[in-house]
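These are the structures in question, set out in turn.
Readers should treat all values here as calculations from the given coordinates under stated rules, not as data from a laboratory. Quick caveat: nothing in here was measured; it's all calculated off a predicted structure. Cβ atoms are built from the backbone, for glycine too; each structure is taken alone.
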Structure P
């Protein structure tokens, strides 16, 4: 039986945990609050997504066959995506980089110390198409875009290193498309219903890309939900 570790108990993370469990994997979900999920899914409650707490949680777990990081931040009660550079603040940048980069960075640092050269391992972090620098034609959303671009670079850089150290491992970042979740809720008005995914639909697309496209030969890329590569 394969084993999957999912970090982030939001809409997509919980749905991914359920889809993987239904597919026969032994699933552990790391979440801030307990989710309404089948008892077959082990849930580990984490006190915060800060570096030390992430590392401590990972150290307490058996090394899985794959890790999926789904947590992230686009907005909060005190922070909305910037429309102009004048709106950018230190607090917004720090919060965005903490939520969108730090968890993945902690995971990759920890995993690099545990993997063996012949480990057939997969890692995927949920990113966003707006983190693509070459595809940025609208501007705005400074902190979110910058943090997702940093996430993409972090995974790409690690993939190059892992090709030498762990040649059977594969890493990727992933754009799930607009999903009906708390993260996208304030920005769904202009999204046609036909383009708005349910969390289950988003999870099934993610799992399909992870199983089909994320391979050692294609490690380090940013994948779209439909299985196409996106530009950095």
Structure Q
């Protein structure tokens, strides 16, 4: 998710019908610039090189979101049936419409990953590894990162582990709580708020991340590292 505000203007976006390495290309109606969904950047047109501001979001089930935010409003557009029209695509080995741009068999083509972009470095957190270690403390380039995974709803979030002038290490405290080992403070797993303990009132900063197929992530980030549980 990105902010539509660029400079002092609010842009309106549409679907261009084009693809870059199998992923959606948007256009803005003000300048007709083309924007990469994955990069959040204009790749052609008057605004080429301009980056949109990343807005943290949670990709999850409706029931999970509703339980967390009972007063939420929803926009319902497009397909309204009970069957997922893409179920056969998920189970196939095809890599998008155009196939893979780069060959990298470190992971299975359609393994889901949480791709973390720390600016100068990236790391893919495979769902298979996060199933084993749903609270993952890692280092992505110069950035100490925490990834929290919910296997039941197939969602996850990425945070910076740096709070003030210290770097924290986290473990699971309960179903929806984390504990940092340095101070014993309790944190909300998917909101990032410190709720009880010496750091109560602090909040973890979200890091730019995407839940995406491996083939799409490594096509855009060929130098990406891969997280391994227990290391």
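For structures P, Q, which has the highest computed value of distance in nm of label points 7 Å out along Cα→Cβ at positions 30 and 46?
Q
Tell me which of P, Q gives 13.6 when you compute mean count of other Cβ atoms within 10 Å over residues 38-45. Write down the numbers at each step before the final one.
Numbers: P: 13.6; Q: 17.6.
Computing mean count of other Cβ atoms within 10 Å over residues 38-45 on every structure in P, Q gives 13.6 only for P.
When helix-only ellipticity at 222 nm (-39500 (n - 2.57) for each DSSP H run of 4 or more, over all residues; to 500) is calculated, the result is -10500; to which of the structures P, Q does this value belong?
This value belongs to structure P.
Work out which structure the value 0.40 belongs to, where FRET efficiency 1/(1 + (r/R0)^6) of positions 110 and 174 (r between Cβ atoms, R0 = 30 Å, to 0.05) was derived from one of P, Q.
Answer for the origin of the read-out: Q.
Name the one structure among P, Q that distance in nm of label points 7 Å out along Cα→Cβ at positions 14 and 166 of 5.3 was derived from.
The correct label is Q.
Which one of P, Q has relative contact order in percent (Cα under 8 Å, 6 or more apart), as calculated from the coordinates, equal to 20?
Structure of origin is P.
Given a computed value of 13, 32, 35, 19, 1 for P(r) over Cα pairs in 10 Å bins from 0, in percent, for residues 70-157 alone, which structure among P, Q does it belong to?
The value was obtained from structure Q.
Given a value of 50, 44, 40 for Cα extents along the principal axes in Å, calculated from one of P, Q, which structure does it belong to?
It was calculated from structure Q.
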